[in-house]
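Please go over the structures that come below.
Where a number appears in this text, it was derived from the coordinates with a stated rule and is not lab data. Just so it is clear, the structure is predicted and the values come from calculations on it, not from any experiment. Cβ atoms are built from the backbone, for glycine too; each structure is taken alone.
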Structure I
Amino acid sequence: MDALHVYDTTLRDGAQQEGLNLSVSDKLAIAGLLDDLGVDFIEGGWPGANPKDTEFFERARQELHLRRATLAAFGATRKAGGAAAEDPLVQALVDSGASVVCLVAKSHTGHVERALKTTLEENLEMVRDTVSYLVGQGRRVFLDCEHFFDGWHLDRDYALSVVRTAHEAGAEVVVLCDTNGGMLPHQVEQVVADVIASTGARVGAHCHNDTGCAAANSVAAVRAGASHVQGTVNGYGERTGNADLVTVAANLQFKLGLDAMQVDSFRRAMHIAHAISEVTNVPAYSRQPYVGASAFAHKAGLHASALKVDPDLSQHMDPALVGNGMRTLVSDMAGRASIELKAREAGLDLSERPDVVAKVLAEVKDLELRGWTFDAADATVELMLREALEPGCTDYFEVESWRVITDSSGEGDATSEATVKLRADGSRLIATGEGNGPVNALDHALREALSRAYPEIEKIELIDFKVRILDAS
């Protein structure tokens, strides 16, 4: 088997996600992160097709210093009836400076005749002419066969002829695309195996997630002989997204034993995936495989009991291998083991304090019954643990009373005013704060009062909060 290619298309295909908009600077920043992740190829965009991607390649030549990855330019075969050497968009691929070009071509007879509006023979000539021209210009050429799997099911012979034509013209890899994302793993495996056996071409896979199978389909393709996988970090992409490249690479590395990326690169996977989500301004998905915040979080009491004995009993791998970590969640489902593990995370040993474990567990269950939740309240749980171990150690202040008044203007704008009365550091403190809503106002009032006793409170920021409507009972 050829060495595995891990090809990222976040900057092009991923950017087609609804609500995701990247500036040129954003794309350059993400490209640097992708290089740190250890992918082999970074598809920068389609030079000549839009000003943003043209500028990206211009700036990349000066500003992007890749240590491991190779920058690729995306484009299409020449227009019907023309010549690749005279096609301005093909020339833009050459002018981009990218050493790798990934072309998209039609491989579905219906798309050739009804969407491209040309003949099946001319489509093959477009593939042959464009690939051979770019190879002659010294470029490594990959060919994306759009809608290949559907095309294979409709007209196998023609779909295979597109692959053969590209391969014979010099394409290094022919990528089979499940463009509408409708395939299942057994179908992908069947088609990939047939293409390799019938054409001898080096094959890749580009899978979309419309059936929820993009990662599984990518793995199935490799099992069938593909040696090139495409995807996007965090699964960004049109409709339901593309194959999540981190998930695919991790599955290939840790489950199939293939060399997808370097081990030290995987240890940065969670950090890089979340850093990219910051650039895209798309919140990280907590239940994302491998790198999600909840990927190794355990809530059930039975799981916690097993983890206390041996983490391998309830985890499929060491989370540190992908830069993640094990977490124990405290809730009304928790048992004694959950409390002990949470204490251990905070540096507290409760193995000889069953009384403290029982007290905190009872308090958690009682508060959850009244509407509290502790899944994301690790600091609150730690304070409860410390208070149970050393009563009074967390008595930094005591709220006497508070009130919030919200006024609406004639224009519909609302302003909230909060007043708090509390005791801290031996003093009685009263403060008022205004804000955009009750929580914001209370934050300002509490901060104003507490900062007099504890100046370090000014370093703390309220970055998010959630409002829940509780059952009246």
Structure II
Amino acid sequence: MKKIVLIGTALLSLSAAAQTEEYPWTVGLYGVKSEYNGDLGNNFFDVTQKFNAMGALSLSRYLNKHFDASLYVAYGRYGSEDLNAQSSTLAQEFKANMLYADLTAKYKILSEDYAWRPFIYAGVGFRQLSKAGSGDNLCKDGNDIVPTVGLGCDVALSEHWGLRYTCGYGYGTSDDLDSRECGDYNDQQLLHSLGLTYRFAFKPSDKDKDGVIDKLDKCPDTPAGVQVDENGCPVDSDKDGVADYLDKCPNTPAGVQVDENGCPVDSDKDGVADYLDQCAETPEGVQVDEKGCPVDSDGDGVADYLDKCPGTPAEAKGYVDANGCEIDTDGDGIADYKDACPKEAGVAENNGCPKMKEEELRTFKQAVHGIQFETGKATIKKASNPILDKIVEIMNNHPNIKLEIAGHTDNVGKPEKNQKLSEDRANAVKEYMVKKGIDAGRMTAQGFGQDKPVADNKTKAGKAENRRVEFNIVYQKLVTKE
């Protein structure tokens, strides 16, 4: 018993060759057994009656998943002829040729997914009878309207072919087509049809109406109105795997990973897609720039969200600690980026360098008038060498200082000549020190002629005071970030 149930279930579950949207038309060819019920007797399901055979054709149209419309036309023998009748009873028999046609609506009990599909139907038919052969067969030519109901079953044989059985009952609107008119009932008929059906489509089916027939459609359930490609699948212009109609970012560059909305993935949720993000693991909530990196407003190399000293000057870049604050290595209160001597505690007036020794300062003061030149010339007298050598020694001991060498004259002679002489004497001092190994880049030489006297040029002593070479010490920053 269990095997029978399993076999039945399997048969019912087969894909049916039924009418569908894909194949909405079905034609059928049948063999038909007709049975009579009227004033001469009731022959329904009576095996003692002569077999009255007919042939039939049908044409059906799919309407929806529940209903089909069908046109059925049959022609053949109809009547009442008892196989066991004696000749004396022939007067109670009749035979006729019948043309029958009906138009019915069929209700499908099971869905199109089953191979065995029982159904019921109802409609209205037309019946025309004509005498069959010669002799008194108790039939007169005539026709009438026949309301009809029935039941049947479709069985799938393949994608297109099927087997169909129907049993249709018709109740005529006339009672005298058998040449008898008596009783309370009109002439009735029962037609048993068994035959082959073939389903097809005049135009290939396109279930989702996307312009690609179902047989070629790789995406058969595309939503209405969605643009599709030649395979019937929604267009994906940027080839990111998300169809255009769902894609909120339709112009994603090739190869970029996207989310379910078709937008480039932004793993750290900073607003900059991963493929553009140069800082892909930014902490949540941190403000970033167009590259996806934390904003560094003061450009010191420490992001704002970590920077405890956010207003660092631009020139301090590279001279801040992990907190974004200015480094002061020697702790003298002068930040390294301004400190000419970042590893030695110093004073602000020396740009962070220690104060010079008193004897070193005295050397520069003595040099103002201690450097002597040939009269009217820029030639340094040998007597000036010792003091110049001391200045060279100081320069070597303090590589972070620069010297501004300024030459001055008294007012004897023409101003133009004095200007030239002051320049030449300043350059002579510079050249001497360069020859002693001091970098020329650490010194500048400039002449001021007679324009900046420090004493009265009317006296001999005043003129001597005004003939001088001055040294201005400038502390320079020699270090760079280590």
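Annotations for the structure displayed:
- For Rg and Dmax of the Cα atoms in Å, for residues 222-429 alone computed as 34.4, 107, the structure of I, II it came from: II
- Answer label among I, II for the case where helix-only ellipticity at 222 nm (-39500 (n - 2.57) for each DSSP H run of 4 or more, over all residues; to 500), calculated from the coordinates, equals -4500: II
- Among I, II, which structure scores highest (criterion: distance in nm of label points 7 Å out along Cα→Cβ at positions 126 and 326): II
- Among I, II, structure where distance in nm of label points 7 Å out along Cα→Cβ at positions 78 and 318 as derived comes to 11.1: II
- Per percent of Cα pairs over 29 Å apart, the highest-valued of structures I, II: II
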